[in-house]
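**Q** As structure tokens, here come the structures.
Every read-out reported here was derived from the displayed coordinates using simple, explicitly stated rules and does not represent laboratory data. Everything numeric here is computed off the predicted structure, so don't read it as measured data. Cβ atoms are built from the backbone, for glycine too; each structure is taken alone.
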Structure P
Amino acid sequence: MPLDFTAIDFETANSSNASACAVGLARVRDGVVVATAGWLIQPPPGHDRFFELNTRIHGLRAEDVVGAKTWSEQLDDLAAFAGADVLVAHNAGFDMMVLRRACEATGDAYPPYRYVCSLQVARKLYELDSYRLPSVAAAAGFLDFAHHDATADALACAHIMIDAARRVGAVDITALADAAGVRTSQIFMPEPAAAAPQPELPLVEPTAATVPLVGAVA
């Protein structure tokens, strides 16, 4: 089996995991990046307020996604790019939760993707002071990318996994996960809902007294 997978990265508008406002994708075939894609997303209603903290991280504001496809409208594009690939993300628990929560918010069903976390792989195979995406990407030889641009982050994640596979001689993504001693997990998506649920957390703008749940800071 060749080293085939799709790396994915989401940016969010606020502390709700459902508030996807951008996605980046990088397709790998036989250990080589062969395609990238990325686009802006209108977050689901009720999750579409942009927090200043998030904007400082990724630079996106509400006016930037005016005219972009909604979460439901862009799902076919995302699925067409990823196909049946295993998904890879840096801090994958966050990105997979974005997939799940956004689908729950809109009542959309989604394929139960298998996924691997490049952060977990990196912690097993690299000796670094920091395992943030830029640090690991640099160790993998991928330098000077626009961190928190979703497509650039997905591409960096892809290069980390390609380098990690080379280091351990893994021929496919499952062998790489096994060599690193990490799990290949699966995201189970909800069935279509009659009505969208409320946000999992109140959308309260962070202050000095609050701790935002911005899991995309990788």
Structure Q
Amino acid sequence: MIKENLLQIKNKLPENVTLVAVSKTKPITDLQEAYDAGQRIFGENKIQEMVDKHAILPKDIQWHMIGHLQSNKVKYMAPFVNLIHGVDKFKTLKEINKQAKKNDRVIDCLLQVKIAKEETKFGFSFDEIESILVSEELANLEHIKIVGFMGMATFTEDQQQLQEEFLSLKTFFEKQKKITDTLNCKLQTLSMGMSGDYPLAIANGSTMIRVGSSIFGNRNYN
């Protein structure tokens, strides 16, 4: 069913929207099946699991780190990770820069913005991001590139609330895109939307969605 699920989703996606197949907890065979169906971008939320899968699977896969990041583990994925979605602390950016430098790379990052009402969600406020983007401290980080923002909406059935949260980030993204253009900050990606809410996220400006269960089926965390 993985191939059918993928094709069904991709056939409805606008051309400007990138699909990240969220493969956390899924076995290599599932990822290989998605790969054989043409999927090349996979998202993991645990660094060790991503490292293990990277070692086995084809090398033209783009690996996205989509989970909450622990700075002390960045070094394990620094040699190969393509995009880090959830950067929510400046010290994490500094650590990514440090490890990228050791690997002679520039690593693309998304700043996570807190748009949800839930206290459990991570992320910078709009004001914090505005300060970071114009800071000299960011300009000194030559081995990272801020390529956009990521936001996770509230876990709710309230479509109006979801729309407001997505739209608030889209508006902020467009504003910053116009005024921010430096060597290590080129805003082009807006990552919003998961299996349950990605059509609404796309309608409100998302250019990247993270979809897991709608492709691979429900997860077994045991």
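**Q** Among the shown structures P, Q, from which was the value 1.5 of distance in nm of label points 7 Å out along Cα→Cβ at positions 61 and 85 calculated? Walk me through the numbers on the way to the answer.
**A** Numbers: P: 3.3; Q: 1.5.
Going label by label, the one that fits is Q.
**Q** I've got another one for you. Given a value of 29 for relative contact order in percent (Cα under 8 Å, 6 or more apart), calculated from one of P, Q, which structure does it belong to? Kindly include the intermediate steps, with their values, before the conclusion.
**A** Working: P: 29; Q: 20.
Corresponding structure: P.
**Q** For which of P, Q does Rg and Dmax of the Cα atoms in Å, for residues 45-108 alone, calculated from the coordinates, equal 10.9, 33? Show your work: numbers first, answer last.
**A** Details: P: 13.2, 36; Q: 10.9, 33.
Going label by label, the one that fits is Q.
**Q** Among P, Q, considering only mean count of other Cβ atoms within 10 Å over residues 149-156, which has the greatest calculated value? Before the final figure, lay out the partial values.
**A** Numbers: P: 24.8; Q: 21.9.
Across P, Q, mean count of other Cβ atoms within 10 Å over residues 149-156 peaks for P.
**Q** Right, here's the next one. Looking at FRET efficiency 1/(1 + (r/R0)^6) of positions 69 and 157 (r between Cβ atoms, R0 = 25 Å, to 0.05), point out which structure of P, Q has the largest value.
**A** Numbers: P: 0.65; Q: 0.30.
Looking at the calculated values, the largest one is P.
**Q** Which of P, Q yields 26, 23, 15 for semi-axes √(5λ) of the Cα gyration tensor in Å, as computed? Kindly include the intermediate steps, with their values, before the conclusion.
**A** Working: P: 28, 19, 15; Q: 26, 23, 15.
Answer for the origin of the read-out: Q.
**Q** As an exercise: distance in nm of label points 7 Å out along Cα→Cβ at positions 117 and 165, calculated from one structure in P, Q, equals 1.0. Which structure is it?
**A** Q
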